[in-house]
Structure I
């Protein structure tokens with residue numbers, strides 16, 4: 001599933017094309033991933049795209065609606081596991097499983113392709129949008145070290161679970177959690193409340209550095225993910241822990257192991273990332 005760096009990469013790509021463009025027409029295919037396809041079909045056409053931003057793993061298009069329903073709207077999109085948002089010329093060959101076509105006023109199209117249809121799309125007023133997005137936690141790229149420490153130490157939960165909890169840190173996922181913990185030399189089953197101040201400081205720095213590096217490289221393409229221009233990311237070649245079970249640790253040479261933490265596969269180095277005494 002696309003995580004913070006992948007969504008941020010898509011958002012930055014869309015910002016090059018969408019702000020200032022008007023959606024002149026909308027064509028829908030399958031709509032079972034939409035909260036209210038009728039509302040999208042009625043409210044989105046004719047609207048002006050003011051801005052594109054990320055909120056956790058959600059993409060948000062800020063719209064200025066046209067016609068009788070004039071006012072501000074939010075088009076909220078989650079890519080799910082296989083969703084892709086790309087801007088292409090209107091005569092570009094259509095990929096299979098493309099379900100939404102936003103026709104723009106410059107004769108290009110914003111297309112949403114999602115083979116498995118685990119994504120989500122809805123349109124809402126800013127107030128309703130806040131109700132949907134509001135419960136999400138701090139942004140890992142913006143959270144201060146002080147707030148990071150408070151969030152980590154205030155709950156008796158394993159550090160892997162805390163980093164994956166979207167009400168604590170919005171946007172973190174399995175890939176970048178494992179990579180951050182590996183770089184900080186922290187075992188995924190450690191309790192967050194038991195981490196020492198120095199370990200928390202190191203984890204905060206590692207998390208931010210890895211996320212920024214992943215964004216710079218366009219995210220990790222290990223399945224269907226591509227950026228807004230249709231190009232895959234490159235950070236997957238920099239993975240040091242995620243999905244490397246049985247391979248040598250880049251740091252010490254021990255074999256990477258896999259275990260289940262917080263219901264998710266967790267990859268770690270048993271030598272560099274010492275396990276707690278009681279799991």
Structure II
């Protein structure tokens with residue numbers, strides 16, 4: 001196991017593996033996973049979303065109904081399938097998803113009994129990266145986004161161990177910083193004992209209301225806490241953002257011209273630019 005934990009995941013020039021997580025619910029985590037992946041695909045990136053939330057909301061939001069999820073994240077992690085074989089195309093060109101369902105609730109309990117309980121997803125991820133490498137360059141994913149459960153559960157720890165970076169959505173509301181220090185501490189612990197290459201890739205401010213003093217104060221506090229890790233782009237509080245999931249569509253398909261859609265396009269562009277600097281460093 002020491003050999004596993006001391007080896008960086010992926011290969012130079014390969015896909016960037018990012019876990020989208022915040023243990024607080026209602027911060028726009030899954031909304032960010034759905035719409036950021038769509039925006040990245042819209043600007044020409046090839047993207048795979050891995051739904052690691054037992055609620056399967058990212059799968060629903062990308063148009064994969066419950067009856068179409070024959071192979072899921074659960075099957076890939078327990079070794080009954082691979083992430084590649086379990087992936088499905090979405091209605092968005094260049095965007096695929098490995099869907100999830102309630103089986104992941106049982107996986108949490110199964111992992112407790114396994115000696116490699118922190119590394120089960122990493123093994124499946126390394127198989128995925130090996131499979132991606134066999135594809136023609138034009139078909140290889142450039143981003144793999146993992147939508148984590150809204151808790152610091154064993155599933156989330158697995159995602160952090162299998163990722164290269166963490167993207168943290170933080171809502172511009174009163175309790176925004178509640179638990180953030182705990183999340184950063186968990187990331188540091190994972191980095192120290194399980195995945196030394198893990199880093200906070202970025203922090204995205206969500207549900208921002210430019211009309212209120214509170215949103216401005218929270219944004220300022222988050223920027224003071226995380227510094228340059230916070231993206232310049234903020235996701236506005238917008239009714240269209242809230243409506244889109246009920247239609248089984250990403251926001252960019254539901255209303256491309258709304259402020260929320262344009263914000264996610266800007267965020268995708270900013271992430272790509274930051275990744276260019278990361279790879280050049």
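Here mean count of other Cβ atoms within 10 Å over residues 148-155 was derived from just one of the structures I, II, and that gives 17.0; the source is I. For Cα Rg over 2.2 N^0.38 Å, which structure out of I, II has the highest calculated value? Looking at the calculated values, the largest one is I.
Comparison across structures I, II (criterion: distance in nm of label points 7 Å out along Cα→Cβ at positions 36 and 228) gives the highest value for I.
Computing relative contact order in percent (Cα under 8 Å, 6 or more apart) across structures I, II gives 19 for structure I.
Upon calculation of semi-axes √(5λ) of the Cα gyration tensor in Å, for residues 124-219 alone from the atomic coordinates, which of the structures I, II produces 23, 17, 11? For semi-axes √(5λ) of the Cα gyration tensor in Å, for residues 124-219 alone, the value 23, 17, 11 is produced by structure I.
When mean count of other Cβ atoms within 10 Å over residues 44-51 is calculated for each of structures I, II, structure II gives the greatest result. Here helix-only ellipticity at 222 nm (-39500 (n - 2.57) for each DSSP H run of 4 or more, over all residues; to 500) was derived from just one of the structures I, II, and that gives -12500; the source is II.
Coordinate-derived values only; no laboratory data. What you see is a predicted model; the values in this text were computed from it and never measured. Cβ atoms are built from the backbone, for glycine too; each structure is taken alone.
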